[in-house]
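Novice: What follows is a set of structures for review.
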Structure 1
Amino acid sequence: MDEEKYKSLLIVNESSDAQVTLYIYPRWDFICWLSAESKIIKPGEKYLHRSDEKFKFELVASFEDKRPKKILLEPEMWVEDKLLKISQSLDITEGNWLADSI
């Protein structure tokens, strides 16, 4: 498959105590209630999601000390390849995943 047809999302979890879950939804799912797939990204880890189909995604932080979950990013449609970095304070910064990961 041609490399340009893939849709990519690179998640970098720079927090020290939050596990970040990436939820992937089909693009036609309007309420984003049941994810098609999910991936837990532990503190200090990176995860590259690639798909040949467009998708919606959401980021949710959970904590081992039983603090309530925190929605970091509401469901949104993939529009372009991007890098999302989650900071120690759980802020998200966006960048170009290809340029910023080299």
Structure 2
Amino acid sequence: MRFSRRKVIVVLGHERCGAIAATLKGAQVPGQIGSLLDAIRPAVQPVSSQPGDRLENTCKANIQHQVERLKASPVMAQLIQNNKLKIVGGYYDLDTGAVTLA
């Protein structure tokens, strides 16, 4: 059996996320929390017309958005290209404890 020495970054979102809910409500909050909501906002529009739970859909879209942001970093992209890094997204179910790769 061979083991990879590749590092993994997991962007983990979770159900019923308060930051996602605040973003969906258009909440304006001060300081660092405000910058967190700013980072989430790009995930809202692409799923706004999808059927299903808006909060869950936005959370999963945000996971993917943040994964893509990390992958776009020149440093991260080089590590990925050299097979030294993998970046994945996961969705954590608070009730069951299960993590589903997104």
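No value in this document is a laboratory result; all are computed from the given coordinates. This structure is a prediction, so every number in the text was calculated from the model and none was measured. Cβ atoms are built from the backbone, for glycine too; each structure is taken alone.
Novice: For structures 1, 2, which has the highest computed value of relative contact order in percent (Cα under 8 Å, 6 or more apart)?
Specialist: That would be structure 2.
Novice: Determine which structure produced the value 2.5 for distance in nm of label points 7 Å out along Cα→Cβ at positions 16 and 64, calculated from the coordinates; the candidates are 1, 2.
Specialist: Derived from 2, not from the others.
Novice: Tell me which of 1, 2 gives -1000 when you compute helix-only ellipticity at 222 nm (-39500 (n - 2.57) for each DSSP H run of 4 or more, over all residues; to 500).
Specialist: Source structure: 1.
Novice: Using log10 I(q)/I(0) by the Debye sum over Cα atoms at q = 0.14, 0.17, 0.20 Å⁻¹ as the calculated read-out, with -0.61, -0.84, -1.04 as its value, let me know the right label among 1, 2.
Specialist: For log10 I(q)/I(0) by the Debye sum over Cα atoms at q = 0.14, 0.17, 0.20 Å⁻¹, the value -0.61, -0.84, -1.04 is produced by structure 2.
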